[in-house]
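In what follows, structures are represented as structure tokens.
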Structure 1
Amino acid sequence: MEEKPRIKIRLRMVIVKNGKLLVTYDSEEDYYYYIGGKLEYGETVLEGTQREIKEELGEDVKLNFRKILYIRDFLQPEKDEHSLELFILGDVNKYEELEHYPDPEHGDKKWSTWLDINKLPDNLFPKPLTKKLQEDFEEGFINSGEYVGRMDGE
């Protein structure tokens with residue numbers, strides 16, 4: 001009997017400061033995505049977010065974990081991809097220093113950048129989350145742990 005791929009848990013950070021959203025830009029593919037990565041076996045969500053922030057933005061960057069905003073299913077059976085994504089609202093102890101900070105894993109091809117939350121680009125993935133995020137930002141992110149489903153369309 002063929003073993004099915006395991007479900008992964010991915011952590012996505014929603015970091016908003018001064019009306020700007022911190023994201024990663026992929027210059028080769030020309031799109032933006034939320035900073036984060038996979039939760040490792042034996043790690044709590046809090047530990048995973050702290051580790052991912054350090055890996056993506058530097059050892060001296062600290063995340064203030066506020067709450068889980070959204071829970072999203074990410075399914076691409078044709079690629080054996082089945083993930084549960086947790087979008088985590090938080091804050092970091094840096095601002096200007098993070099603009100154009102290179103992703104250590106990808107060098108000059110990917111870097112962090114701040115985007116105006118009221119003017120988010122069409123190439124921020126997942127696309128269907130953008131409008132919801134902007135509306136929730138305007139309301140002060142009052143909800144927690146909202147299940148947003150598959151949100152197909154990347």
Structure 2
Amino acid sequence: MRHTFALNLRWRNTRAFDGELVREYSHEGFATIPGHAALVTSAAPDFGGDPNLWNPEEMLMAAIAQCHLLSFLYIANRDGVEIIDYIDDVEGEMEFSGGTGAMTSVTLKPLVVTAADAVVIGAMHEEAKGMCVLRQSVNFPINIAGVVQADEPTVN
């Protein structure tokens with residue numbers, strides 16, 4: 001089964017061109033999809049971008065983390081495992097040399113609050129790794145360094 005996704009990305013020149021090479025230019029892009037809020041993007045600050053806007057590396061990390069989360073939640077729902085909370089602190093590494101760069105790894109660090117056993121949650125993360133489409137689409141390792149926090153029942 002094939003799924004198709006589409007969006008519009010627009011960059012607008014904000015500097016007047018006077019016939020000479022423009023050495024400074026806007027790094028902002030505007031990603032839009034009908035029915036969605038616009039996403040204003042930029043380059044990473046190290047590459048002249050606005051540190052207050054999403055950059056491609058951050059968006060890639062967010063997409064990977066969201067994909068893993070959705071796969072994990074699907075498994076939890078399927079298996080009847082209640083997840084109280086899920087907070088993921090994601091880190092990515094990129095190496096840049098010779099005029100180009102590449103992401104070299106992403107590490108997901110989900111804190112899962114649940115009454116389920118840590119071994120069960122670990123197995124769910126492993127299964128989710130195999131289900132995440134984005135994990136299967138990149139050529140760098142995606143590591144999981146998750147923590148399970150027991151949700152202790154409240155005694156009245």
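Using mean count of other Cβ atoms within 10 Å over residues 81-88 for the comparison, can you identify which of 1, 2 gives the largest number?
1
Have a look at 1, 2 and say which one yields 2.6 for distance in nm of label points 7 Å out along Cα→Cβ at positions 25 and 49, as calculated. Before the final figure, lay out the partial values.
On the way: 1: 2.6; 2: 1.6.
Source structure: 1.
Thinking only about Rg/Rh (Cα atoms, Kirkwood Rh), which of 1, 2 has the largest value?
Values: 1: 0.95; 2: 1.08.
Result for Rg/Rh (Cα atoms, Kirkwood Rh) over 1, 2: largest is 2.
Work out the source of 29 here, i.e. which of 1, 2 gives that when relative contact order in percent (Cα under 8 Å, 6 or more apart) is computed. Kindly include the intermediate steps, with their values, before the conclusion.
Working: 1: 29; 2: 17.
Comparing all candidates, it corresponds to 1.
From 1, 2, which structure was mean count of other Cβ atoms within 10 Å over residues 33-40 = 18.5 calculated on? Before the final figure, lay out each step's value.
Values: 1: 18.5; 2: 9.9.
The read-out was computed on structure 1.
Figure out for me which of the structures 1, 2 the number -9000 belongs to, where helix-only ellipticity at 222 nm (-39500 (n - 2.57) for each DSSP H run of 4 or more, over all residues; to 500) was derived from the coordinates. Let's see the in-between values first.
Numbers: 1: -4500; 2: -9000.
Checking each candidate, the match is 2.
None of the figures in this text is laboratory data; all of them are computed from the coordinates on show. Treat the numbers as computed from the prediction; the structure is a model and nothing was measured. Cβ atoms are built from the backbone, for glycine too; each structure is taken alone.
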